[in-house]
Structure I
Amino acid sequence: MKAYHRNIILVISIILTGMCSGCVRSLAVVDVRAPDVWCVFDTDCRVTVQDEVDEFVVGPSTGRAFLQSRLLPRGQQGTPAEGLYAYLYRLDLTDLVGITAIPCIREMKIDFGPIARRDYNDDGIQDDVFVVTAGGLGSVGLSSASQDNRIVTFTFQQGLCAGSSPGRGLSSFFFGMSSAKPSRSVSVQLKDTLGGTTTVQARAPQM
């Protein structure tokens, strides 16, 4: 009888865990280099990307900043990411200039949904997020990533900041995740160090 009750409690616990909408999960983030990471998706380690850009400004600033969304074709047959789409993002504040203060992006939130885990750096461990720290653009990486229900939050390693003059701002590296679903347009929230939130558009998996 006691074993029966223990089994019932275990089943209820599993069900409640699956229904949890306020449980934040830390995501496994790894650094990778291009073109090595493209081998996860393509047998020739070459990919043809689709890019979209949405421009924005942060706080008291002038110039141009943008969020770049990059979509890779579905992973080819025989690759570790067979049948999966890769969604990559890059924030570029290179030409954004602060006026009375230098604004920095601290955090990015996106409605991504289920993440398909894969081994992106060939160490035998399944990863959630990869950051292209070599062989690509940018200089600022991620300090962490987490997921609460469908929402993924990226926190940047250091100030992803505008500059004091054009061309002196910073850009993030490309960072990405995989999904079995094709893309749709979603709103992304960017939180800055001045206490503001900026909304921009990006590509993410369909619901």
Structure II
Amino acid sequence: MATVSFCSQKGGVSKSSLARALAVEAARGGLTVKIGDLDVGQGTTVDWHRDRLAAGIEPAVSVQLHKTAKEALRASDGVDLLVLDGPARADKETVEIAKVSDLVALPTGASLDDLRPAVRTANSLTKAGIPAARLLFVLSRIGTDAEADAARAYIKEAGYRVAPGYVPERPAFRAIQNEGRAITEVRYPQLKSAAESVVEALVDAAVGGEESEEGTS
């Protein structure tokens, strides 16, 4: 079983959006997938799952609320891919999540308000013994290519790798998730392609064992 976690020190950086999209696309590819929603105070991915089931959208993806990553692992026997949607904070549990993960995705926007906390989270994880090679930054809610380039340079300067591509900031991504769908199921081809390229990079890193195009500096 491969385990991919999505961690952040703050909300609003597409952590849950990317976790859901990875799970949906992996299931579409024939893997058995489960999302462990670790934000017991919010449970937004559990709510999204209920909306998806109510709408009868395929592929169906199993989602369960768990207090800890270890609890999620114990409840996931026989699953090809476990996706851990971490809480919107960085604490001791974040380190525990990272320890059981084959890949730790760190979503971030382009502003310093997003980038600085994301890099601090990565630094705290490496300080706790998590290899930098296990961490992968993912750019989301990006306005322009120039923003993406600047954010990518900032992360590389900090010594971390970044997934190719980015998820642009568009209301359509919020609207599609309100229907119980993933961002890769958006109806606009250009947006769909952008989201799919990011998720494909996550699948490659998590399951295929391939590194992203951006190595550590």
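A few notes on this one:
- Comparison of I, II by distance in nm of label points 7 Å out along Cα→Cβ at positions 47 and 199 - largest value held by: I
- Identity of the structure behind 1.2 (criterion: distance in nm of label points 7 Å out along Cα→Cβ at positions 143 and 191, calculated), options I, II: I
- Each of I, II could give Rg and Dmax of the Cα atoms in Å, but the derived value 19.1, 73 comes from I.
- At a computed -3000 (helix-only ellipticity at 222 nm (-39500 (n - 2.57) for each DSSP H run of 4 or more, over all residues; to 500)), which of I, II: I
- Among candidates I, II, the computation of log10 I(q)/I(0) by the Debye sum over Cα atoms at q = 0.16, 0.20, 0.22 Å⁻¹, for residues 119-182 alone that gave -0.66, -0.93, -1.05 used structure I.
We did not get these values from a lab; they are worked out from the coordinates using the rules stated. In this text the structure is predicted, and so the values were computed from the model without any measurement. Cβ atoms are built from the backbone, for glycine too; each structure is taken alone.
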